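What follows is a set of structures to go through.
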Structure I
Amino acid sequence: MEKEIYIIRHGETDLNRLGIVQGRGINSDLNETGRGQAEAFYKKYSQVPFDKIYTSTLKRTHQTVQNFIAAGIPWEQHQGFDELAWGEWEGQPNDENAIAAFRGIMEKWEGGDYHASFPGGESPNDVLKRIKEALDELMSHEEEKLVLVCMHGRAMRLLLCHLVGKPLSEMGDFPHLNTTLYRVLFSDGKFSIVDFNNTDHLI
């Protein structure tokens with residue numbers, strides 16, 4: 001079986017603009033910039049004959065690929081593509097306390113503690129478990145040869161690590177601006193990234 005997967009991050013929201021973490025628990029809309037990014041992505045890739053669209057359950061992903069959905073491409077939501085839940089820090093001001101807290105959790109993850117999470121939040125291992133469920137669903141449809149996935153920055157980094165066999169501690173190796181594209185091929189039983197952090201549509 002061969003499959004080509006376009007994986008993009010959602011467009012900008014006001015919280016993105018302010019540097020405030022959203023996570024799984026905040027269901028925000030795209031802002032004007034984000035809608036422009038979504039339009040630019042559609043303009044560049046509207047002629048790609050996608051067989052299916054997969055998104056998270058959060059509306060910022062739906063809005064990012066709405067033009068493709070409106071064009072009649074089949075669409076499925078899956079919670080496995082939702083963003084990591086940051087628990088008590090979701091929506092909190094991006095102040096010194098938040099910066100210190102996030103630095104601390106990142107150090108744990110980079111050190112290999114994939115069970116670490118904020119109170120009320122998820123760990124990388126928690127997110128990876130549901131990502132695998134979503135990926136299993138996506139891969140089970142052998143007839144879908146060309147697929148578009150719209151999801152979230154942190155979850156996308158974890159997915160990419162899983163696909164190419166990197167340890168989760170290296171999730172920072174995958175930059176993710178809003179509407180960043182990673183294009184992945186599945187062939188001969190393995191995944192390979194053939195387009196890395198592509199934002200050409202935003203130029």
Structure II
Amino acid sequence: MDYAWLHAPAARVPETARTLLGWEIAAGGVRIRLTEVEAYAGTGEDPASHAHRGPTPRTRVMFGPAGHAYTYFVFGVHWCLNVVCGDEGEAAAVLLRAGEVVDGVQVARARRGATVSDRDLARGPARLVVALGIGASANGTSMLDGSGSLLLTPPTRPVPTAAVSAGPRVGVAAAHDVPWRFWITGDPTVSPYRRHTPRRRATSVTNR
């Protein structure tokens with residue numbers, strides 16, 4: 001199977017992200033068709049990227065090889081899943097934001113909750129990870145060759161360009177208006193858009 005497009009330069013990560021729509025990600029008895037993704041470039045190019053200031057113990061996975069998983073913990077509560085792309089040594093990744101569970105619905109529901117609707121099983125990056133049943137151990141493993149817990153496979157029919165929408169990324173503090181979030185237009189499993197809102201710091205008043 002040809003995954004050469006995953007090795008495109010980091011500058012082309014939006015194109016790579018768009019291409020991933022309709023692909024399927026499988027793990028733990030669940031298979032999800034991707035309906036929403038978000039692109040992040042690397043060092044010095046994208047202030048919203050974890051790799052913006054260069055490699056760290058946390059972000060070194062983003063520097064390659066392409067096709068490996070980059071997982072990270074957010075808000076001390078949720079895991080998120082990215083697929084690394086770009087040339088090795090040049091950071092870029094695509095966040096898998098949402099999808100439709102196409103196989104293993106009951107397994108996903110057991111992980112997400114008995115009352116969760118089908119459309120909400122993987123509707124958001126944290127929900128997608130929970131539905132797949134993965135976490136920290138997937139970090140740095142291949143998503144392409146079956147050697148890890150995740151397997152990313154192409155669709156039988158690619159999503160047409162005309163069926164794809166683009167807009168600002170969700171919840172990022174910097175470069176939040178960059179239109180590097182892509183989704184299948186009108187798909188009910190796409191997550192709602194929420195722009196980043198800076199947290200207000202508490203201030204104290206001193207009587208003089």
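Taken together, the values in this text are just the output of simple stated rules run on the coordinates, not laboratory data. Computed from a predicted model, the values in this text were never measured in an experiment. Cβ atoms are built from the backbone, for glycine too; each structure is taken alone.
If you work out mean count of other Cβ atoms within 10 Å over residues 56-63 for I, II, which one comes out largest?
Working: I: 21.4; II: 16.8.
Result for mean count of other Cβ atoms within 10 Å over residues 56-63 over I, II: largest is I.
For structures I, II, calculate mean count of other Cβ atoms within 10 Å over residues 40-47 and state which one comes out highest.
II
Comparing I, II, where is FRET efficiency 1/(1 + (r/R0)^6) of positions 32 and 136 (r between Cβ atoms, R0 = 25 Å, to 0.05) highest?
Working: I: 0.10; II: 0.80.
Largest calculated value belongs to II.
Relative contact order in percent (Cα under 8 Å, 6 or more apart) computed as 24: which structure among I, II?
Traced to structure II.
Identify which of structures I, II gives the largest calculated value of Cα Rg over 2.2 N^0.38 Å. Can you show the working numbers first?
On the way: I: 0.98; II: 1.03.
Going through I, II one by one, Cα Rg over 2.2 N^0.38 Å is largest in II.
Among the shown structures I, II, from which was the value 1.01 of Rg/Rh (Cα atoms, Kirkwood Rh), for residues 112-183 alone calculated? Walk me through the numbers before you get to the answer.
Details: I: 0.98; II: 1.01.
Computed on structure II.
Check the numbers for distance in nm of label points 7 Å out along Cα→Cβ at positions 168 and 192 across I, II and tell me which is largest. If you can, show how the numbers build up before the last one.
Details: I: 2.8; II: 1.6.
Looking at the calculated values, the largest one is I.
Quick check on the output: -11000 is helix-only ellipticity at 222 nm (-39500 (n - 2.57) for each DSSP H run of 4 or more, over all residues; to 500), derived from one of I, II. Which one produced it? Spell out each step's value before the answer.
Working: I: -11000; II: -3000.
Source structure: I.
If distance in nm of label points 7 Å out along Cα→Cβ at positions 64 and 120 is computed to be 2.5, which of I, II is the source? Intermediate results must be reported in sequence, preceding the final value.
Values: I: 2.5; II: 4.3.
Only structure I yields this read-out.
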